[in-house]
Structure I
Amino acid sequence: MKINKISYKLILYIFLISLTITSISIYFQLKKEYTEQIHQFEVDLNNIKNNRLEILAQAIWTVDNDAINTFIKDLVDNKKIIYAQIKEEDKNLLSYGKNKFQNVMKKEFDIYKQMNKKNYKIGKLIIVADLDPLYSYIQERATQTIFIEIFKILIISLLVIFVIKKFLINYLEKMASYANNLSLTNLHVPLKLKDMNTYENDEIDIVSNAINSMRTNLLNEIEKNKKKDTIFAQQTKMAAMGEMLGNIAHQWRQPLSVISTASSGIKIQHEMNILTDERLIESLDGITNSAQYLSTTIDDFRDFFRPNKEKVQFNLNTTFTKTLTLISNQFKNQEIELILDIEDIDIIGLENELIQVLINILNNACDELKTKQNQRLLTFVNIYKKEDFVYIKIKDNAGGISQDIINRIFEPYFTTKHKAQGTGIGLYMSEEIISKHMDGEINIKNITYEYENEQYTGAQFTIKLPINNF
């Protein structure tokens, strides 16, 4: 079973570490007891040799069988000694008890009789001590000690967890709850873990102060960003208005020139008395047509600037026709060819904002192409449907964008133009409109392609939009 809570983990870690340390301590303690008991066994057996062996030697020398029997029985009656044997040379003189060969300590003592200051070996005493009681004692001591220590460890672990939970985990849970519920609406509410009366400036207070300091910094940054957003929105509006005014100027230049030429011609011919009725009517018709064109252009731009954030169904072919109405004169004046391949597709979205994006991209292509000399100027527009998406691809033959900056062109205020010509807002606005307002994608790459047996290189914008964008 997976342990998730830190309390249970702490109990487990404390228990395992304490148990390991205790086990090692018990091992060395019992090993010491075992060594002492074995040493005591050897001391007791050596005492037999030092204190009683002469008595046995005398009994054997005088062939006192009763004394020998009494001696050997007294030895075996000891709880530690289970078997005793007296040998004379290689013969078994007398044995008593039950011999065994495992878990025993065996000692052999030569029996000497001193006569005329000389020692004569008259036999051998073999003593076997049983170690099973010692092993049972050690095992019992180990079991009792382990159970007692485990109980102690559990009690200590629970006490430690109680203290940790009271002075640490409760505060951590409050911090987690505060962080989970934190939002812009309650960011002004500080984190309070303790009453002011219990404030100690310990580690918990330091973390709490750090969180509140971070919260204050966030509030300050949010306020700064709001001011930046306000300034940026204003700059965006001004930039869009400036670009639209430039487009209006391009669209009006030719009809205004027609009106100016026609009116000047009428005046000069009238002063020279060569103005005919036919010429007058023709010039007035030209002025009227140009004025109507100016009025139509104003209506087109007014429709473009009309705030409409409701998503509606519109036809992409019609939308691109509207776009060309606003910027076609720029392309004509620069002799830029527009090669169109547009399928008849209806989508749901924000038409005016898409027109703004198309104008931004086409204006950028126009600005790059008009710097090129001694080459054919081309702009391709391909709109097609694939599965549940529509793709709008716009490419030129202006040579492409430097690889050093191609990944930055959607950044705000980034521009490759002179300051008097660009603000660096147009493509950033376009990316915001496509990704955030229309749930689509926009990207750019350099492409080399062939058209009418000629190879060209340029930048290609690709816009991917969902067809049903509700």
Structure II
Amino acid sequence: MQGGVYTHKSLHKAFLALLLGLLHISCETPDPSDWRKPHPESGINASLKDLHDRAQRNDYFAMVHIGWRFDTGTGVQKDAREAAGWYRIAAEQGGHSMAQNNLGCLYRDGRGVIQDYKTAATLFRSSSEQGNRHAKTNLGWLYERGYGVPIDYSEALRLYTGAANEWKDFKTGKMMTGHPMAQNNLGCLYRDGKGTKADPLTAVKWFRKSADAGNHHAHHNLGIMYERGLGIKPDIRKALEHYEIALKDGNIYSMNAVAWLFETGKQVPQNYSTAVKLYTLAAESGYSMAMYNLALLHLNGRGVKKDPITAIEWMLRAADQGNAYAQAKYAWMLEKGIGIRQDYSESAKWYERAAEQGLALGQINLSLLLASGAPGEKDPVSAYKWMQLAANAGNKGAATFLPTIATEMTPEQITQAKLLASKFVARPKIEDTTPESSPILTEDQ
């Protein structure tokens, strides 16, 4: 390390080896939160005929096991619809908590059934009320995002806490570790101050517990804490160590984070080529922020040949996935005619999508476009509303535009615009860790 910056040779060699390995990682790398491997005592070696015989005698665990086999394709052809049928019988007739959780996962993900978050929430709630930690984690995830239930961070915090804490196995008398994904998600709530006062120290504690259990999302989050010095002394080496562990498990968020470090040269040697490789891996795996960052590199010719056409393609893909930054940038490219035919009306539509998510940049640019009348007739009321919202968010530049827009408005129009701004509620799209996947066979998995 030289002056707080690690040498290019050592870091580049390490990450080159890592990149070569990543090229062979499947995008479907099993998540540590999946728990698809059954418990040794769950009858994994039982024949399907034996399980069917037991199911006919109303053995609900046997029904769950048959559903599990069809859900995972273990010993049979994978068939989510068939799995749903077996889970449903065990859940509805037997009130089996594992069946309720697993069927809830199918409804949440739309596998074998029509996607229905409300039904998923009902099933997770029934299972969690029986103490199922996996269901508590899954229900907390729904409350955190408002899928099928109102957004309620306090309820998500309560559910995650119940699943994350250690628990006693009364059969053995041993203390069992908490649910790793619940621990990770609980750490995120404490870090971000959702449902509780922001507490980075407590966040680090939960991330460590989850990481110790092998959860790559927690390793990524520990990387963030070390990189930014949240609840812990900043240490870029430790940040990179945690990012690397997450990277090896195919964590797309860590790919993007490390790429950004190399792009910006933040305490590591700046290397656009390495950034492009990592952004591309994450983008091709479906991460919209990586798509956005990759598009910017193509747009500006960093690490690759300047190519506005490729830039617009990646920017649109990210915008289509709901990334507000990409939506605003794509709108700007449409407005300026960069990499695509100039189209003010289409530009206004994309600016509005970013603005609706609460992005000040989108609100300002949409306001200016509407005030100019470029998409059609001038709309000073909407222009003032969006600029007011950006100003309310603390953007000083937006505040300076308001008097100019107001010169073409009547007092009544200004009052109307302010009223519209006061009623606005941002609806940001969350793109983050996937929920726990089904299925489980035993509560102690």
Winner on FRET efficiency 1/(1 + (r/R0)^6) of positions 218 and 314 (r between Cβ atoms, R0 = 30 Å, to 0.05) once structures I, II are ranked, highest first = II
Determine which structure produced the value 103 for volume of the Cα convex hull per residue in Å³, for residues 226-337 alone, calculated from the coordinates; the candidates are I, II.
-> II
Origin of the derived value 1.03 (Rg/Rh (Cα atoms, Kirkwood Rh); candidates I, II) | II
Which structure, out of I, II, was distance in nm of label points 7 Å out along Cα→Cβ at positions 194 and 210 derived from, given a value of 1.6?
-> I
Match the computed value 13 of relative contact order in percent (Cα under 8 Å, 6 or more apart) to one of the structures I, II, and report its label.
-> II
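FYI, it's all coordinate maths here, none of it is from the lab. Since the structure is predicted, the reported quantities are computational estimates derived from the model, not experimental observations. Cβ atoms are built from the backbone, for glycine too; each structure is taken alone.
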